[in-house]
Structure P
Amino acid sequence: MVELKVSEISERLAAQAQSVVTQLLPSAKVYNGMMLCGDIGGSPGESLKISIHGTFAGQWRDWSNDDKGDLLDLWRLSRGITAAEAIKQAKAYLGILDVVRPYDVRSYSKPPAIDSSALSEAGRAMSYLRDKRGLRNSTVQAFKIEGCPERGAIVFPSYSPTGELINRSYRTLGEKKKVWQDKDCAPALFGWQALSQAAYTSKTVLLSEGQIDAATWHQWGVPALSIPNGSGCAWVDYEWDNLAAFDTIYLAFDQDDAGRKITENVSGRLGKHRCLLVSMPKKDANDCLMAGFTATDAADWIANAATPKVKRLVTAADMEARLVYEVSPKQEPFTLPFMSKHWPHDGFWFRPGEVTVWGGFAGAGKSTVLNFLKSQLLADQMPIFEASLEMKVETTLRRLATIYQGNKLDEATARAFVRGCGEYLVFADVVGSMKRDELMEMLWFAYRRYGCQHFMIDSLMRIEELEEDYPAQGQFCNRLQDFAKEIGAHIHLVAHLAKPSQSMERPTMYGIKGSSLIVNNADNVLLVCRNPEKEKLRKNGKLTEEEDRNTHDAEIIVEKQRETGWTGIFKLKFDSRRYTYRVH
């Protein structure tokens, strides 16, 4: 169940405005699309006008005192209850079920009796608040800030919206400042006593990190509350119903690392959709006030408050630079010589940030093609990581060195190969199976330590616990996608194909064994196979030398290419001495 915003509750009330007003103010009379009454208390008269139809349904104004608001405000004021209680009653009237919020229900102590009194204008505490903190007498009075001579402290009382004393915070004026609260009292917000009716009407409030900062914002004309001392969030549960009255909550916490951490925690608890983050040029609001900043400056900070960032959620406005990059001409990425046709539309390229699934029947030449691909990457000095879990590293190296050095591979050429290309090749020295987390750790290390940009995983089914677990296969492919996108690498993932229904047929991506998410999550799907017609002739002993010479040996089938949509078949001749390919 989704928790409704307070404005949405108000809109639902407005949809049945006449019935709601009749319940709240039985003496109100209908006249010309309005309901008229003397005042909020329901006395006879016509100064209170409530629209019950059209665009402004539910909006009201009392022309005798210029009070105004919506039906939720009318519910609260006509019944003399808090905004939280008005919301609860309105939900019950509308048949809206409250979202169940699991949290510990605690009992709190009432504040103890103390010897406190209003601050004297000539006293030390008032002098501090006025001269050192820039607060006006009217601001101090609005928040009911007091003094406690027996404790040598300024008292910041926290009242509930109904005016009940809930807690107190204390601050000494000595050289060694001490701050504390009444023991075992509820973690209430400070400032409900100073909150204007306009805050409820606009459904907007600001939260600060200190009582004096809340008073500063109030003095600038911004309705504000302060969170209790400390970085905990127990107050969120305690004040949840009271804060439900606000659709927009500005967070203006200290502009330091601790303040940013509190901001992240609080916005996550209250709901990032209704929080806006205020940036200030000084550490906090009162520092800004004492530095000469004014209400006009504060209004600018409010107007420019930023929406909290939700991971991976962006607006089009956030994407301007990336869109410009997207439409700008790109440098042609790496590809095999025979795959490049007409950049960027026709042909196939191994683009950064993509995952390519390679498939093929057993014996079709997948490993040979991938070794040829690696030899071309090495020629361009592109670092490669490989987890060839079906073959020992030294065997893989021998085959790759054969392609790279030619068929004259001996001790000298093998050593020369390793010395020339060794720093560009990183291997998982594993034959058999690997755990997913172990492999991902290797991928990240190979990227960060060796700068690898191409990652070969052969094969998916050698990753532990994946062969029969289709959901886990999809989750693992998502992890590979996240990795590729985050660092701009290209992942080459080998997947097995189901046994063909008949010999010498061409494979399709729908024959890949396992979850459909393997294909669906891949950016590209390439399939390797031998020339079916040629293999059939060879098998039947009918392949002539001329046909062998004039027909292609292997095919790389582009079954999927998300970026351009181009698909096709590359027909290749295979050099069995050097294990290389060329276009037929």
Structure Q
Amino acid sequence: MRTRVISFIISSVFIFLVLGIFNLQVKNGRTFRELSNKNCIRLLPQEGNRGRILDRNGQVIVDSYLSYDALVLPQEEESLDKVLATVSGVLGMGLRELKDNYRKNFISSSMPVVVAENIEVKKAIALEELKSQLGDLLIQPHPLRHYPYGKLACHAIGYLHEIDRWRLTRLADYGYKIKDIVGFCGVEERYDYYLRQEEGALSIEVDHRGRFIRVLGFKPPRNGKDIQLTLDLKIQKIAEDALADKKGAIIIIEPTSGEILAMVSYPGFNPAIFVKKSESAIRNVVRDYNAPLLNRAISGVYPAASVFKLVVSSAALETGKINLGTTFVCTGSIFVGRRQFSCWDTHGPQSLIGGIAHSCDVFFYRTGLATGAQAIHDYALQFGFSKVGMTDLPYAQGGLVPDPLWKRFYRMQGWFDGDTANFAIGQGELLVTPIQMARMVAVFANKGELVNPYIVKAVAGKDITAYQRKSIKVPVKESNLEYIRQGMRQVVVNPGGTAKILADLKIGVAGKTGTAQVPRGNSHAWFVGFFPFKKPQFAICVLLEHGGHGYASAVLAKQIIEAMSKEGLINEKL
């Protein structure tokens, strides 16, 4: 009896083992074989270089350089501690920090994990020499963005950072994945698809201890495409030096094509802080109440002030409400209904050209009332206001051009003559961006074309300006544009002109100042213009936030034009 029991037990165990072997080898053999293969294969990512960003003359604005990262293969904790302890001794980093990096960067058991980034070359070499003792350690080159000119053109360029959830949701179908480094703002964001490199990989086989056995395959990485901008670094630097520590924006464009030669917004930021992942520096930039990440040139919205009088002049002339001989007397103020509207001075009799030269508010109160709010609104749209000023940079704003219907719909209020008077001098609800102002003044420089400002000239060596250059004929007679041009010239050469500071320049300049009143602080200061006067090569817009008076922006414009002349950037024979 005992023998039978023992035999039964032995038989049962044997049957159980056979069934277990059958389950492992036959039923689930393929699954376990795949798991075994995956466990012995490691994929080592190989990164290419992100595309460079160049200026119009081929000078490198943004490049890449090789940095080095230390990676370890996923393994048992005891072996991992030994590897990390060695890395800690060579790099001078705390063991706890390395372990935290390992946990934070772990993706899967088949992928090496980054434990230290941006290692110095000497330390990378020292770790490389220890690989014979630590087979689980890898030193991998890693391209990083390099900014040879520091902050120069930072808003036009943008910066790089790890992809966020919002972008990942939108871009996942285009091959973007978690932890990818992508462009934020500027050209880096808008043209990220072209600039980004294609990742390669090295597939290797390791033993059960993670030690290298052989290479299984290699897919080479692909570098990103170079982007050439329309910016001229010399002009960009002149404009940035002029703005210095003043808050505001400067734009200089080529008035017949729309090419942006300089785009400045201050305060700015150093894109390198995002490369170095300096958390304290990034936090300071993000939390700065002066908003250094905001590109004021395309995203800042401001009252247009007296610069808008150029649009009002166009509307009044085209609708026949005034002509070159129309004269209004400025006594320092007028009454519109029961409210008194003041001028900044007493100018006496003013015609169109004198009204522009002296920026006479009374002249434009009366001109605006004669023309009507709806006509002014419609011509403002023809000059590009209320529309995004450019399309090849992200986050450009459209501003606001109000009219009676808008006020009725959004404010549930009627439109009164006082609203029209304010509208006629660029105040009230009207909001514009500096790029829109530059686009508008270019119409008077090129005598009638509303150009499309753009900043990218070529992609991967292929010129795309044929696709970028677009213009619309503004419905204003050339004769009327010429009247306004003469008024803009008088702004500079007339002894009572609001930009007479520019009169002593060797180069003829035409322009218009503006002083935008705001609820708090000093007024914003505007200057828009073009030069040389007879054959314009450049259109310029200068905005000083809380600059006090348009004259201050004219002073800045003079400084820029003088510096450009000194550098031989202006054809002074024109």
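Rule-based calculations on the coordinates, nothing more; no lab input. All values reported here derive from a predicted model rather than from experimental measurement.
Assign the value 9, calculated as relative contact order in percent (Cα under 8 Å, 6 or more apart), to the correct structure from P, Q.
Derived from the structure labelled P.
Suppose Rg and Dmax of the Cα atoms in Å works out to 33.0, 133; of P, Q, which structure was it derived from?
Only structure Q yields this read-out.
Starting from the value 94, 36, 35: which structure in P, Q was Cα extents along the principal axes in Å, for residues 62-373 alone calculated from?
Q
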